[in-house]
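In the part that follows, the structures are each spelled out as structure tokens.
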Structure 1
Amino acid sequence: MYVAADKLEEHHLPRAMPGRERQLQRISNVLEPATEGKPAESCWEIGPSGVGKTSTAKYLLRELRWNWSIESEYVSCVSNTRWEALKKIADEHPSVLATQNTSTERLRELIAAPDEPFVVILDEIGGLEETALLSDLAGIEWLSLILIGHRRSNALGQIPDAVDYLRYSEIIEFDPYSHDALFTILAARREVALQHGVVDDRQLERIVAEAGGSARFGVQALRSAVDLGIDRGHTTVREEDLEDCFEHAHARIRKQQLESLGVNHQLVYRAIRQSGAVRPQEIFEGYEELGGSNTRQMVVQYRKKLDEYGLIQETPDGWVAVDETLAAPLREQRIA
């Protein structure tokens with residue numbers, strides 16, 4: 001059924017961004033000085049999950065690289081420490097050379113030294129633990145930030161007093177996709193990813209209706225319908241594949257989101273998953289037993305992010321994992 005399965009991957013960037021023309025124009029206006037070899041300002045992208053915030057930013061930065069040779073870097077605030085974020089930026093900056101042993105302060109100095117435009121996407125800003133990262137980056141003249149968050153209050157609440165002026169950077173709002181825009185997005189993915197006739201317009205309309213304006217869910221549901229059809233020996237997507245694709249897509253998204261989170265979020269998830277229904281105090285105790293060393297307040301923030309991602313839910317007996325079969329990966333983080 002597939003022609004190019006990678007076109008339905010989470011991080012595939014399309015050739016166009018239907019329904020996001022206004023947002024693209026506003027971000028372009030903010031970054032326009034960079035195309036003239038001058039320092040540009042920063043901006044915010046605010047909106048719910050799955051509405052194209054990250055894709056829109058990456059799409060525009062791809063255009064800046066192709067047309068004006070302006071480089072950029074993407075950083076997830078929930079899966080990178082301050083040092084890791086600065087190291088990623090330094091590694092991608094064409095005029096910076098840093099080693100694995102370079103300190104946090106030295107990384108900041110190296111990134112600040114060049115006098116050429118560079119753009120950094122800071123995604124999931126509401127989950128940023130080390131807000132000193134904003135102080136590190138916001139004051140660099142030639143570096144522009146695209147700060148991405150779900151809720152305005154949570155995102156702006158992360159700004160340290162030292163860089164309070166970031167609160168007044170332009171805020172670009174992202175609403176759920178309209179029906180027509182989402183259908184256009186999925187039809188374009190179908191055209192480049194699938195053989196002709198694998199999914200018809202009526203089936204695509206059904207996916208759009210279930211997606212609720214979320215392109216992420218729509219694309220993953222389309223992918224899941226095809227994968228289920230292949231597993232069942234079908235040559236086109238049938239009704240039973242369509243019926244089952246939505247829960248399959250939810251499970252796939254949960255796995256992707258859990259993997260995108262940092263070690264501390266995953267420790268809290270493990271503490272909840274391995275204990276069954278668990279009270280907040282027991283979550284903190286389980287987190288400590290697994291090696292976590294942050295405060296109760298931070299553990300509450302990790303739990304809120306897991307809830308926001310739909311990975312856990314509260315029941316009368318306590319917090320539980322939504323999918324008990326989904327295990328958390330573990331990785332080490334460096335703090336310097």
Structure 2
Amino acid sequence: MSIIETSTNTLVSTEYPLDQWYVAGFGSELTTQLLARTLLGQPIVFFRDETGNIAALEDKCCHRMLPLSDGLLEAGKVRCGYHGLLFNSHGKCVQIPGQDKIPSKACVKTYEVCEQDNIIWIWFGKDTTSKPTTLPPQYIFHSTPEFLYDMGKYHYKAPWQLIHDNLMDLSHLGYVHLKTIGGDANTHMNAKMRVDVEDNKVKVVRHMLDSTPPPTYKAAWPFKGNIDRWQEIEFMMSHIRIWTGAIDANSDDINNNDRQGFHMRGFHGVTPETATTCHYFWSMATNPVHDKENIKTKVVDQTRLTFDEDKGVIESQFINMTRFGHQPVIDIHIDTGANQARRLVKRLCDY
């Protein structure tokens with residue numbers, strides 16, 4: 001495995017699990033413009049073809065290597081901005097201005113993409129002939145009537161697995177997010193926690209019973225007093241799902257999958273850009289019972305604030321990791337889920 005020696009105990013890897021779906025963005029990002037994005041070290045240009053389907057090409061003209069994203073989108077095809085070669089959604093050059101014959105090698109690499117639930121998925125195979133062996137994951141909370149959602153994205157100057165570490169360990173909420181979704185730090189650090197590993201998934205379940213509702217919860221739901229609060233985190237290679245929420249204390253079984261109360265359903269697509277930078281695509285869905293649009297906006301705005309706080313912490317963390325190099329770090333009890341996720345990524349890299 002190739003490495004860059006900039007972190008502490010865990011080296012920053014330049015190798016990623018392949019034969020996997022990754023999140024490339026949200027469908028709503030693609031309208032009438034080209035979208036350039038580097039994923040897993042590969043420059044890619046995304047666009048909609050003449051039928052509205054999403055296409056992805058290597059962001060490089062086969063003539064003189066100008067990024068195709070520097071060109072124009074013309075009726076669902078990409079016009080190179082240097083000499084005007086025109087490429088269709090299959091990567092084939094279909095026009096060379098001033099030249100009738102088009103060489104058979106006038107083509108660019110294409111990627112398998114799928115738009116589903118307003119999420120753009122891209123398949124990275126182990127070689128150029130690798131085809132998807134599975135369908136991309138479904139995410140029903142972008143279309144479930146009782147849930148309203150919004151989304152956003154970040155560009156991080158930090159390795160992708162540092163975001164995994166952050167999302168797999170929600171004990172930090174009591175310290176980093178006091179003004180929004182946090183709550184009492186001691187309650188978070190002493191939450192009842194279970195970590196399960198099954199196939200290619202790591203699941204962390206945390207319960208905080210009879211606890212004080214944090215500011216975001218109070219603003220979004222008419223709780224009567226203390227709450228029974230849950231955090232369920234599912235790590236999959238393609239993305240992370242986080243289901244958090246609360247019910248009035250002792251009002252329902254917190255292990256009941258159909259429990260009532262306040263719910264936040266978070267989607268987190270963390271995709272490497274390079275070994276030391278990444279893209280973070282997120283959405284937050286919630287189930288307001290009154291003043292629905294206003295409550296949804298409050299929940300999403302406070303979610304965005306918490307992610308701003310996380311970004312500051314993680315990028316500062318990485319700066320310090322590069323500063324101190326190979327000096328050892330320790331693990332504590334809340335690190336179990338994050339460590340299991342790292343083991344899964346390594347196993348899939350070695351597969």
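Upon calculation of mean count of other Cβ atoms within 10 Å over residues 156-163 from the atomic coordinates, which of the structures 1, 2 produces 15.1? Could the numbers behind the result be given before it?
Working: 1: 15.1; 2: 22.0.
Structure 1 accounts for this read-out.
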Mean count of other Cβ atoms within 10 Å over residues 100-107 gets 14.1 when computed on, of labels 1, 2, structure 1
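Here distance in nm of label points 7 Å out along Cα→Cβ at positions 148 and 212 has been calculated and equals 2.0, so which of 1, 2 was it run on?
Working: 1: 2.0; 2: 2.9.
Derived from 1, not from the others.
Work out the source of -6500 here, i.e. which of 1, 2 gives that when helix-only ellipticity at 222 nm (-39500 (n - 2.57) for each DSSP H run of 4 or more, over all residues; to 500) is computed. Intermediate results must be reported in sequence, preceding the final value.
On the way: 1: -15000; 2: -6500.
For helix-only ellipticity at 222 nm (-39500 (n - 2.57) for each DSSP H run of 4 or more, over all residues; to 500), the value -6500 is produced by structure 2.
Of the structures labelled 1, 2, one was used to calculate Kirkwood radius over Cα pairs in Å, giving 21.5. Name it.
Values: 1: 21.5; 2: 22.0.
Matching structure: 1.
FYI, it's all coordinate maths here, none of it is from the lab. Here the structure is a predicted model, which is why all the values come from computation and not from measurement. Cβ atoms are built from the backbone, for glycine too; each structure is taken alone.
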